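Enquirer: Below: a set of structures, written as structure tokens.
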Structure 1
Amino acid sequence: MQYNKFSTDKFFHGNEQVAVFLTEDSPQYYPQPYSTLNQRDFWKITSILSGQGVLVINGHRYPVFPGFVCLIHPQDLTTWELTEPLTLYNVLFQRSSVEKEIQQWVEKNDFFAIFQAEKQSELSVRHELLHLLDANRNITSLIKKMHQEYNRDDLHSEDLLRIYLLELLLELSRSSLKGFSRNRKMIVLHFIRKKLLSPGAAMPDIPALCAESGFSRGYLLSAYKNTFHETMGQTLLKNRISYAVELLKNSSYPVSQISMMCGYPDISNFYRVFRRETGHSPGFYRRKIQ
């Protein structure tokens, strides 16, 4: 898999901290299956005006359509799956442009905690909500005004763009709160499952998720089992063994390293669990498939 890293100097001129582009993405630019993922060192708000497709973010596929809007974190890995052209706005900005206000807002609304430098966004259920926003009339109007102002290049355009950006972020936080209230259960459950199915997974921080979502531990454990027909521990175990089998088949890593990569720092525990689940030791399994 190849990775493109977009830097600020490619999209921002001089001392700009906010840039707004009206653009079109075409299927010809994104051959399938995709082999390149894009990342950036700035934030991006994408708003779809016309067309349909799929936006892939960190391996998750989000159907897009007119009215879809999302906030993309600099750490996100993204690409498109397109069968028709898309017309869209891209609002690009650097965190420093809203730093002062974010520090004040984060205490009132944890949507803005995602902007904190020390925040590990990939561990936050709120990060998922950045990709599940719906545009409303205010959001669409704000982005359109930002694009017009960006192209005016007036003496005060930079100041106005910053003001519009702050207003836009507040509107997005409202959309996030509504989406979280409406889809809270499934968002949290799919976030947990995503973590459990990642390579070398560990059990998510359930107390932190309970505090963030408002669900009790018992409710989350029960809801997960009822939704996916297995416990979190069973999902984690199956994923770890599946990952171990893949590494034994397709890599030359020593068993001790595979044990660590699969979340078992104690190799004797790894041997015991692997034998119980597959009927063979890791070493025997590797020799058997060769």
Structure 2
Amino acid sequence: MIRRISDILKEKEQTYSFEFFPPKTEKGKQKLPETAATLKELEPDWFTVTYGAGGSTRELTMDIVDDLQQRFQIPTMHHLTCVGHSKAELKAILEEMKERNIRNILALRGDPPEGKEHWEPTPGGFTYCYQLIELIRSYGDFFSIGVAGFPEGHIDCPDKETDSKYLKIKIDVGGEFVVTQLFFDNKDYFEYLERIRKIGVTVRVLPGILPITNYQQLLRFCNTCGATIPQRVHHIFKPLDGNDEATYKIGVEFAVEQCNELLEGGAPGLHFYTLNKVDPTREILNKIKR
């Protein structure tokens, strides 16, 4: 029986989870189960699989989630967004999840589809993430629902206080835990916790960790999602641009330092954005103090 993440969180003080994205190539699709099998040896509490902009990987995401759960008997969380779907389509997706025993969902508003600068609701669909959560919660306790958190504030929010209020709405209607966007200054995470605790958000907040292995890729990632790259990171990694071996080595050291500081500060675990690679996530997890 596939477990709900909310039940796992009741039993464990710290959890470790790995995120994958649906591969675009046939070679990538064949390799992903091998990657997951190797990372399974690290005894993660769950996997997650992302959902492309506008639902562009809808069927692929569900197939991968289903396959990983059946192969490894590890709960695998299905990302689900409002983008590109009417309410009726979202209900159909949830019905199929139930049929496949997919019990864990990361509920997201979602980013604009490729080629569109601004987010717009789909006709007959939802405008806000909390509406998607309400729909999922209408299925009772079958699904465990995670939500996204933004330590620096969401890119579309006018300020951090407004962002915190939106998070509380998501939790109040049924969100059970938070997975944060990537960040590189732990101060942002701890200040975020303090900010949301003040307004009554008490659920577990899992920090999202992106190992730095390529400086140019880092710039693209953060430009897309709005995460800040601290000057310290530029200072360390810009001189290494183009030197893959050195970037990897220092990137692992940086992530180990970041993870240890988070855990020592009370973080209830770690969520790794693996980019569908075994290393450096494996190396980092083997080096941190758990």
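Enquirer: Out of 1, 2, which structure matches 16.8 when mean count of other Cβ atoms within 10 Å over residues 1-8 is calculated?
Expert: 2
Enquirer: Here Cα extents along the principal axes in Å was calculated and came to 71, 44, 32; which of the structures 1, 2 was it taken from?
Expert: This figure was derived from 1.
Enquirer: Still on this structure, please answer the following. Given a computed value of 13 for relative contact order in percent (Cα under 8 Å, 6 or more apart), which structure among 1, 2 does it belong to?
Expert: For relative contact order in percent (Cα under 8 Å, 6 or more apart), the value 13 is produced by structure 1.
Read-outs throughout are calculated quantities, based only on the coordinates presented, and are distinct from any laboratory measurement. As the structure is a prediction and not an experimental result, all values here were calculated from the model. Cβ atoms are built from the backbone, for glycine too; each structure is taken alone.
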